[in-house]
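Participant: Quick heads-up: structures coming right below.
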Structure I
Amino acid sequence: MENFLLQAITDELAQLLAGRALGRIYQPSGSADLILDFRLRNERLLLISAEPTDPRLHLISTSMKSLGAASRSSSAFAGILRKRIGGGLLLALKKEPLERVIRFVFQTYGAAGEPITFTLIAELLGRSANILLVDQDDRIVWSLKWGKRENLAEVLASRYQPPQAEDKLDPFTISEADFERLLSSGEPISKIVQLRLLGFGPLFAREVQSRAINRSPAAALRSVLEDLFERPLTPVIYSASPLDEILPAQVEPNKNLIVSPIKLEQAAGLQATRFDSILNAVEVYQATLARARAFNQEVRRLKTELKLNLDRRQKLRANLEDDLRRLGDFEKYRKFGELILANLVNLERDGDLLRVVDLYDPAQPVIEIPADSQATPKKVAEGYFKLYQKSRRGTAAITKRLSALEQEIQSISNLLSAAGKALDEEGLNRIRIGECGVPSGSGRRGDKELFQSAIGEPRADKIKRERLKGVRRYLSSDNYQILVGRSGQDNDNLTFKLASANDVWLHAADYPGSHVIIRNPKKQPVPHRSIIEAAELAAFFSQAKNEAEAVVNYTERKYVSKIKGAAPGLVRLASFKSVTVVPQERAIRQD
């Protein structure tokens with residue numbers, strides 16, 4: 001996130017958050033994100049991210065409840081923040097001039113009621129991004145990240161040292177003559193501005209260059225700074241198409257999707273969406289970006305799976321072709337057998353060889369046929385006839401399998417090509433359910449069947465045969481089949497007739513509701529994401545549906561038993577785990 005954008009965000013946040021008490025503090029497990037709850041309208045939360053690839057600061061429209069059980073997870077850093085600044089008032093929020101360092105100053109109270117000040121410092125500096133807590137003497141209390149060679153005791157006893165200032169010039173005080181001298185090197189204006197002037201990142205450096213087309217470089221620089229600091233801001237998102245029509249595959253950050261606190265001349269060819277607040281603009285921008293990133297991740301995952309299965313089939317094809325070559329000309333085995341029987345009277349044996357007249361050759365030469373020296377000629381002939389039949393059947397089977405394999409390879413290649421061309425989630429789902437590739441009526445395995453076999457899904461025709469009345473069907477994000485019962489009897493049928501021992505069984509704890517099954521044909525650990533999505537369905541199709549969150553028990557089907565004489569749907573669990581989720585339908589409905 002660029003310096004000048006951060007400045008606009010910080011200024012607006014300072015007005016919004018000043019004097020507010022800090023509520024809950026959340027650090028997602030394994031991440032460098034910190035989420036702070038200032039009890040804002042519409043349950044918006046403040047996200048501070050020290051992720052090295054994308055450090056940023058902005059609001060997110062979600063709530064602690066919607067984050068589910070994970071919002072109660074803890075870390076040493078989050079625990080110390082809760083202890084030191086939880087419930088504290090935000091006295092000030094300020095950013096270091098021309099640097100991406102933001103200070104949140106909180107006031108809390110000691111045991112004797114004395115006011116105590118702590119400062120949360122967000123260093124959003126790319127790879128070295130970090131978040132620290134310092135006391136009123138600027139001594140480090142704790143840090144989100146620690147250097148590999150840092151001695152913890154020494155660091156905690158030391159004063160906070162701001163990041164070393166870059167050896168650059170101040171854009172507000174540089175003279176026009178000095179600026180012109182910088183440009184005399186002949187390098188592009190944007191490169192010189194970014195490398196030699198404090199505070200400028202790629203976006204606003206390019207804007208100086210764009211404005212310099214119709215004015216002097218010095219005037220262009222002044223124009224950008226005046227728009228950023230002396231005139232009312234005009235928050236805007238530039239995009240290649242209207243924001244509500246953006247396709248995630250087409251998003252290119254800072255190229256065809258740009259957020260800015262001011263109008264940009266460099267974005268003349270893009271559509272502009274105006275906002276009354278830079279916070280709102282950045283939130284929409286980040287949500288659009290997050291959707292695109294999630295989509296691209298799904299595309300990569302899908303393509304990886306397809307490539308893996310394509311490689312397996314290509315390797316199998318190579319092995320089958322080797323087998324076919326080894327089988328060679330199986331007709332010769334029949335010929336050997338017939339010649340041995342035809343030459344029983346006059347054949348000659350020489351150790352492991354039989355010499356016979358080749359009656360198939362007009363010249364009738366004497367040929368040698370390999371033979372077991374301990375076997376009679378008739379037994380040798382029988383052996384060759386058996387080898388002929390075996391080789392003939394093997395060749396036919398391999399040829400048939402190779403033909404089918406070629407079709408599978410072509411179908412997976414079609415799916416792989418389609419995955420690379422998918423523009424949005426709907427297009428990706430069409431690939432998953434097989435609405436692409438092989439024309440109907442071709443007599444070949446369809447893409448849907450091929451895709452299911454590639455990812456370990458049960459065959460569609462098998463599911464159709466097994467499908468019971470009263471079962472809802474869903475598909476998880478990891479492409480696992482999820483089945484949901486409708487009534488007590490349906491639950492019994494689903495759990496004890498349709499489900500396999502290694503399938504995952506789920507049910508809302510302490511509430512009547514549907515049995516839910518995750519099909520697990522590969523008998524491998526089911527991804528946690530799929531368990532969460534199935535648990536959400538179990539909570540949704542139960543009397544906990546209207547609760548903010550619900551506990552769902554889950555276990556393998558083999559640990560579920562029917563209670564003798566009990567009403568339909570009542571079961572006993574020999575072992576189970578639990579997860580807390582928000583009741584909702586996130587999985588893809590299939591019927």
Structure II
Amino acid sequence: MNKEEKEQATENFKKSAELAKNLTEIADNSFVRFNDAKVRQAWKEVLNVVTKSGQAIRGMENFQAGPGDPMIEQMDELAEELEKLFNQVSINIFNMKTLSEKNFSKRILSPTYLLTRYMKNCVSNPVAQAKDKLIKAYEAQVPLKLAYALLSILEIKATNPIGKSSDLEMHKWKDVIELVLALLMFVEAFVNGLLGRNSVINLDLLIQATIKIFDQLRKFDNENSDDARKREEEERKRKEEEERRKKEEEEKRKREEEETRRKKEEEEKRKREEEEERKKKEEEEKMKREEEEERQRKEEEERKKREEEEERKRKEEEERKRREEEERKKKEEDERRKKEEEERKRREEEERKKKEEEERKKKEEEERTKKEEEERKRREEEERKKKEEEERKKREEEEARRKEEEEKKNAWFNIKPWAEQYLESNRSSWNSTKADKIREKVEQSIPGQAFYVAVFDQANKPADYSFYNPHGDNQLIWITAKGRCDCLIYRSLTGNQESAQNHANLKSRVESYVGFGKNITYDRSMDPTMEYQIMSKESWKNNFVFMIFTIGPNPEIRWANSTHNGGPGWTGRIIMKDVNRLNLLNLLNNREAFLLSAFP
């Protein structure tokens with residue numbers, strides 16, 4: 001590749017990156033107008049730079065990236081934008097929930113994701129292996145076939161995921177389909193260049209398929225909303241109103257600029273006048289300061305004379321007061337000695353009276369001690385009788401409580417045979433109906449005790465579910481293979497006594513496993529997952545813990561008698577990576593499961 005070819009390739013990669021960055025916006029403006037030949041031609045011309053980028057990749061042999069190469073920088077930019085696009089597709093795949101949506105994801109979204117990802121790999125590292133992978137993926141999933149498969153899905157009511165959707169849902173589906181079609185045409189244009197094709201017939205057919213698909217979407221839109229034309233009219237009026245507001249704002253801005261200029265001139269004139277006035281005032285103030293300083297000097301001289309006279313008078317007064325103070329102290333000393341003598345005599349008299357009082361109190365204390373001893377013995381006797389009465393009542397209450405516990409225990413163990421018979425008799429009922437009925441029965445049998453009920457299709461433990469129970473049969477009922485169902489009933493004896501903070505802490509720990517990226521793995525058995533990946537990290541050694549796949553066993557979980565919303569514990573949906581499944585797009589090996597942790 002010579003210098004001129006490299007510069008041209010750099011420019012094509014740059015334009016391709018800009019197109020990828022704005023692909024959804026351009027597609028939104030173009031696809032609905034594909035009935036116009038000029039719009040179709042303009043779209044093909046836009047995609048021509050992508051074809052040229054593919055041609056440049058085709059010409060790269062023994063590719064080695066050099067530091068600071070502008071072409072490599074533009075290729076990296078294009079690869080980054082492509083990664084953002086296939087990440088959008090990945091998000092759409094994750095959001096597909098219903099059966100028709102999952103069918104749409106499997107047939108359309110997943111192949112589109114794969115093609116875009118291989119194209120990104122080819123751009124970021126254009127070695128022969130990356131090119132071959134893209135070409136093989138293209139031959140296996142030709143964009144034109146995917147487009148007609150998409151049209152077929154929309155035309156058949158049973159496979160159509162859109163149906164009668166709201167305006168908001170219709171808009172979301174339009175965005176998803178626009179992104180898919182735009183990526184398919186982007187890949188088609190790139191592969192044309194990569195394979196050195198001169199024909200654009202597949203691209204023309206893709207555009208025709210897009211026209212049919214958008215005709216079908218318009219049909220859905222018309223069926224779902226009688227107000228479509230009204231919305232178009234409102235949109236036109238809104239745009240006209242925006243245009244009018246823009247003009248008014250422009251005129252307002254010009255007026256404000258003119259007003260600002262005028263105010264600026266007036267401000268400058270005002271400042272000049274203020275400056276002249278300031279200088280005049282400064283001159284007047286200077287003269288006043290000089291006059292004031294002269295006046296203050298004269299006042300200071302007079303003040304010093306007054307202070308000297310006052311100081312002389314003050315000293316004379318102090319001397320007079322000193323002599324008077326000495327005379328006063330002498331009189332006070334004589335008076336003090338006289339009082340001390342009187343005080344001594346008074347204390348001697350008080351001491352005598354004090355001794356007499358102590359003698360009297362001593363006798364009274366001995367009498368009081370004797371009476372207290374008699375009172376103490378009387379109270380001890382009363383206390384002994386009171387304790388005996390309390391112990392008797394306590395024994396009676398304990399016996400009543402023991403009988404009540406025995407009745408509750410029997411009620412708990414009677415639940416299992418009832419539930420087994422109920423499941424066998426209601427084989428055809430939904431799991432949700434069975435769970436509701438069993439919850440109602442348990443709620444009647446053990447009122448006031450918080451519990452969980454889980455009903456699910458007959459499954460394999462530990463392949464499909466696992467649980468950890470340190471409390472034995474007294475708190476857990478486990479039923480298997482009854483009426484094509486398995487069932488777990490767990491009662492918590494402490495859940496209603498746990499604080500709100502403890503419930504919040506348990507909820508936080510359960511939800512720390514929820515979502516993607518938690519590195520929870522599954523290898524044919526849930527027991528190792530439970531023991532080494534959940535229990536080993538938690539202080540749940542005294543809790544009941546339960547895990548089950550959400551798809552397959554079809555679990556239905558209920559709770560009752562709990563003072564806290566959500567039951568005497570917390571449940572969350574976690575994602576486990578199945579190490580024995582094909583790792584396709586990091587999605588098909590992900591399996592969702594319920595995780596439940598309940599207080600003892």
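Taken together, the values in this text are just the output of simple stated rules run on the coordinates, not laboratory data. For clarity, every value in this text was computed on a predicted model and none was experimentally measured. Cβ atoms are built from the backbone, for glycine too; each structure is taken alone.
Participant: Which of I, II yields 0.4 for distance in nm of label points 7 Å out along Cα→Cβ at positions 30 and 46, as computed?
Facilitator: Source structure for this number: II.
Participant: Okay, next question. Comparing I, II, where is FRET efficiency 1/(1 + (r/R0)^6) of positions 310 and 406 (r between Cβ atoms, R0 = 25 Å, to 0.05) highest?
Facilitator: Biggest value here belongs to I.
Participant: Give the label, chosen from I, II, of the structure having the highest value of distance in nm of label points 7 Å out along Cα→Cβ at positions 134 and 350.
Facilitator: II
Participant: Matching task: 4.0 is the computed value of distance in nm of label points 7 Å out along Cα→Cβ at positions 102 and 534. Pick the structure from I, II.
Facilitator: I
Participant: When helix-only ellipticity at 222 nm (-39500 (n - 2.57) for each DSSP H run of 4 or more, over all residues; to 500) is calculated, the result is -24000; to which of the structures I, II does this value belong?
Facilitator: II
Participant: Suppose you compute distance in nm of label points 7 Å out along Cα→Cβ at positions 262 and 526 for every structure in I, II: which one lands on 8.0?
Facilitator: The structure behind it is II.
Participant: For percent of Cα pairs over 36 Å apart, which of I, II scores largest?
Facilitator: Ranking I, II on percent of Cα pairs over 36 Å apart, first place is II.
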